[in-house]
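Listed below are the structures to be examined.
Each value in this text was obtained by applying a stated rule to the coordinates, not by laboratory testing. Everything numeric in this text was worked out from a predicted model, so none of it was measured. Cβ atoms are built from the backbone, for glycine too; each structure is taken alone.
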Structure I
Amino acid sequence: MRMVTKRCVVLVLTGVLGMGAAACGAESDDRNGSGEGGTGLTSALSGVPASAGEQTLTYRDVKAGRRLVAADKALYAGLGDFGVWELGGRRATAASVKESYGFSAKDVDTSLMVGAGRAQRLTGAFDVEAARKAMEKDGYRSSDRDGGVRLSKEGQATFDVSGSVRVTKWLDSGPVLPLEKPERSVADDAAYKSVIACLGDDVYEAGLYGKRPGYRKQGVVLAGIGGRAHDSASTEKMCVLSTSKDAAEKIAEKLRAKTAAGERYAGSQVDVGDGDTPMVSMSWKNTTESGLRPTDQDRTNELLKPVLYAWR
């Protein structure tokens, strides 16, 4: 049974964003005793094993995203499929996804994609038997497992579904994501904690670019970009945890070059934090212009790649 303990109040306003609680916190209590309540970034990352810490992690608060797109489709069109892989196909519709997979975007609270489409973990309220029946019609075989069902078909992705979690594993060497939260997750990692604190746990979308050895050569421990939407403001923030004070200054110099007069991010503030491995941050306001829409790939190419790759 789903026990609702907190509701987001949607206020229809004028301007960029028509909701004062677009990025609010948990909408529901634990589902089926799984401990999966809530939509915060930390909660979503707590479902990813620490062993996946080098992967790129893409997060969406699906419920907030759906409200944002409904309020301003032009600004938030980049949210597209809300991070739900099944909705990303050219011919995918709400009806076709429901028929083929037994769930809809309305059932999903959060989406967490691991790697370049290698694994996906959705949280929400799912009908296990509906998923079983829908996919068995397509030739999938089902087998019961603790708290849910596994759906598999030769040559196809494997799906694990419980009442509160839906996990997809593709046919490569990508990470295996559990239905239950692992004993140790990326959310327990100090670097991830620092970047989450910088971005804000209430972001409705975020990309975290894993702790890779190659990035450390450029002075980066971990980097992330996340979006927040409050009242009439929609903003994004980039946070880069550096390896040293010298590295932080070099990162800040690269970013400040993008904020000069005439540049796309002119006037944006770049800050360098304290400590031996300072956090470098940069914030900007979203608009419908190219590169300034939430989740635009242009801002990743223009801001993040020069920081992570020496050849940029």
Structure II
Amino acid sequence: MKKVLIILISILMFIITVLLAIGVGSVNIPVNELLKVLLDKGDMINKSIIVDIRLPRVLIAALVGANLAVSGALLQSVMKNPLADPGIIGVSSGASLGAIIIMLIVPQYTYLVPLFAFFGGVLATFLIFILAWKQGIKPVRIILSGVAINAMLGGATSLISVLNSDKIQGILMWINGSISGRSWNDLNMILVYSIIGLILSYFCIRPANILLLSDEKAVNLGFNVNRSRVLLSLLGAFLAGISTSVVGVIGFIGLVIPHISRLVIGSDYKYLLPLSMIGGATMLLLADTFARIIAKPIELPVGTIMAVIGGPFFLYLLRRGGDR
């Protein structure tokens, strides 16, 4: 009952954050005016700001935050390590490489960006498992392989950016992770993929819980450990890839939120997964709102804000759990 109450409180906090994110910006809109607009009775200018600019941005931020947090939670189960994150182990770098190839080299095929971002994330996951395979797959080898793949794919992304420097200005905000300027078209592009990925994640609750056991215990239960690690990693790559295709690389959501959720509600993925989903959406909404107002009228990339928040948190986890 306590865990259900925590999830209900997190939903309430998410709703409050949504209202805050819609109302705050270069033009602040009071709550009463916001409610009038939502009831189709408000000022036309405010309605245009909310419906055409802020609402799609808020929904995209919520979806991306949920996707990245769930991706991080699944990868942490696969690797039995709270330091696992799509951005740290190379999945986001692979997705970024796939997306940037389309946007800079063949921009006429922009509609293929989500697909190529997913394939980039899958490629990174495939390379990680190939390098980590040695008479089975061990979580420590996956982490070390992921760090190496992250460096390699990040270098490839930088090389393509330099070789196409004449086109880079148009996607500069995307490279740094930004939700600025996103529209209903961007929301339509990510919505269906996100719904599919988040629904599939609920079928991963039992495998994720079993992977937290030792490999010997999981095998004794008749569980195929290696197959489950691959499938959960692919789903994590899918969620990270579709998110990266729309907003660029936003790090540390998949690291910070599942870890905080685990401290609050425990390691059972029956509760950890929904809390991570809601927490990721709330965290990215807060970070994006902060990015919009901290240097008004200039908007900062939300990826930069998350790096400032997540970097110290990562070092704290590394220091606290380094011996393990």
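When distance in nm of label points 7 Å out along Cα→Cβ at positions 128 and 224 is compared over structures I, II, which one is greatest?
Between I, II, the highest calculated value is found for I.
Computing mean count of other Cβ atoms within 10 Å over residues 72-79 for each of I, II, which one ends up highest?
II
Here's something else I'd like to know. Work out which structure the value -5500 belongs to, where helix-only ellipticity at 222 nm (-39500 (n - 2.57) for each DSSP H run of 4 or more, over all residues; to 500) was derived from one of I, II.
Source structure: I.
When relative contact order in percent (Cα under 8 Å, 6 or more apart) is computed for each of I, II, which one produces 18?
Working through the options, I get structure I.
Follow-up. As an exercise: semi-axes √(5λ) of the Cα gyration tensor in Å, for residues 208-295 alone, calculated from one structure in I, II, equals 24, 15, 12. Which structure is it?
Source structure: I.
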